[in-house]
Structure P
C-alpha cells in the first residue's frame, strides 16, 4: 500500500495532508477484521497534522504534547489496575470469527462511565427477582466500585473534551448537544463512555454504537516502552503514532486498525483511551429526569450486590 498524497501545506506549524483512497471500497470491505502488517502502511505521522480524505472530508486531527502530565499520571494511576481485567467481549476486533462471545480471545479491554447493554449476570438477577428488565442503560462497574478513582480520572477526560471542542467544533457541538440532554454521561463533557485497552492490537474495523455525528477521541499512555501500535487508516495507507500527552481526533466510521505492538519489557504498557458518546444511551434517556436517573442507578447497584440463588 502507498499513501496517495494529493498535496500538503503548512498552517501555523500544522502540516495539512490531502489524500486519495489507495484501496477501493470493495477490496477494503474484504479486509475487514484482519490484522494489519507494518509493510501495509507507508506513511506514519508523528507531528501536528490535519488529514483530509476523499471529497475533502476530515479524516483526523493530531496534536503532540497537549495534555498536562499531572492529569495523565492521575488517570493512569487510578485506572490501570481495573484496565488490566480481561474480557472476551471485543469479538471481531480481536480477529475472532466465533459467534459465541465466550469463545473469543480475552483482551484487556474495559469500559467506564455508562453503557447500553445489561450483563448476563444482571439479566439473571432481574429474572430471579421476578422483575421486568429495566431500561438498557447502566452505570459501569468502575464508577460504582471505585468512585474516588473514577473522580481522579475526570481532569484528563475534561482536558480531552476541551481539545475536542477547540479542534473539531462542529462535531463537538452536535455531540455535546446530545450529552447535555441526558444525565447518563461523564459530567461536564460530551462523553457517556470511556474505553481502555491495554496492549491490544485491533483488527480493521469501523466503530459502531457511538454517535455518528461525533468524532473519535483517542489517547495513549506509555509505560516501560514499546514499538508499534500506531493507529492507521489502511484505505489511505496512513497511520498516526499516538504517544503520552498526544491527542488524536479521528473519523472512527472510516476503516481503521492498529499495527502490531512490540513490548520492550514484560512490564511495558500501551494504555489506549477512547472517549465517546454511545448513541443508544442518549436515545433512551434524553427525556428522563434527574429523579429517574438516581432511581435507575440504585436499581443497577442492587443488581450488582444481590446474591444469585
Structure Q
C-alpha cells in the first residue's frame, strides 16, 4: 500500500557495522528500524532474516563497510533478503565504501576491488547506492545503477565556521585531496595550500614541499579519511616547522588503524574533527578528537530519495 504521497512505504534496515548511526537516522526520519535478525553460525557464516513484511516497500539498508569483509556480506545478504521478500526498491546507504582505494590497476596482476564490490552489490539486487565521500569520484562509474554521491563538507565546514578562525588556510595533504580541500576553502572563504609528497611504500608518506603561505596562520588539513595517520602526522609537523600558528585536521572517515591514535595524540594538532560514518569505539577516542554526526544529512537524503526529489539540492 502506498503512503499519503503515493509512494511505496519506506522501510529502514540496518546492519551491525554502525548501529548507533542507523538509530540516529531512523529517529530523525521518525520511523523505527525494521526488525531483522543478523547472527553468526558456529562456523562464522552470517544468517540474515527480515522479520516483518517487506513486500512492495521502498527499502533503505544502512551499512558502512569497513574491515572485516563481514560488513559487506551483511549488506549483500540484507539486499538479497529484501529482494526475495518482493521489495519494490532497495537502496544501499553506504556512509563508508570499503575497498575504495583499490580503484585502478596500478601494478601488474592486481585486483580492482572497488569495481568488484560494485558488481557484487548489483548482483545482490541493489537498485540504487547512496554513498558519502568516496575515495575517488570514478567509483560512481563502476556501477550500472544510479549512485548518489554525498559530501560531509557542509557538516565539517559549519563546525569550523563557528570556530571563527582568523584568516585560515585549508591544506590538501596530497593531490588526491585537492578538490575536496578547494571546496572546503571556498565554503570557509579561506586560502588554499597543498602538500607535495611521495609515498615510498603503502601507508608511508614523506612531505617534500608545502605549496602555499601558511606562516603565522591557522591551518586546516582536509582529507576523506584517516587510516594509520602517517600522512596526517607528517603534514602536521611540516606545517608547524613552516610557522603555522595552529593546525587542525578534518576528515570524513575515521578508520584509525594501527598506530593512528598514538600518532594523533602526540602530534601538535589542536583538534582532529571527523564524522560518525564509522563507529569509533571508546578505546580509540582521545582528548583532541571531535566526532560530528552526519545523521541529519543522510536522513534528508533518504527522504528526498524516497519522494523522488533532488538529492543534489541538499548541497546548494
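Readers should treat all values here as calculations from the given coordinates under stated rules, not as data from a laboratory. These numbers come from a predicted model, not from an experiment. Cβ atoms are built from the backbone, for glycine too; each structure is taken alone.
List of remarks:
- Parent structure of the calculated result 13, given that relative contact order in percent (Cα under 8 Å, 6 or more apart) is the read-out and P, Q the choices: Q
- Distance in nm of label points 7 Å out along Cα→Cβ at positions 131 and 163 - highest-scoring structure of P, Q: P
- Looking across P, Q, the calculation of mean count of other Cβ atoms within 10 Å over residues 11-18 that yields 23.1 traces back to Q.
- When FRET efficiency 1/(1 + (r/R0)^6) of positions 115 and 187 (r between Cβ atoms, R0 = 30 Å, to 0.05) is worked out for each of P, Q, structure P gives the greatest result.
- Structure responsible for 19.8, with mean count of other Cβ atoms within 10 Å over residues 19-26 calculated and labels P, Q on offer: Q
- Taking distance in nm of label points 7 Å out along Cα→Cβ at positions 219 and 275 as the criterion, the top-ranked structure out of P, Q is Q, with the highest value.
- At a computed 3.4 (distance in nm of label points 7 Å out along Cα→Cβ at positions 83 and 251), which of P, Q: Q
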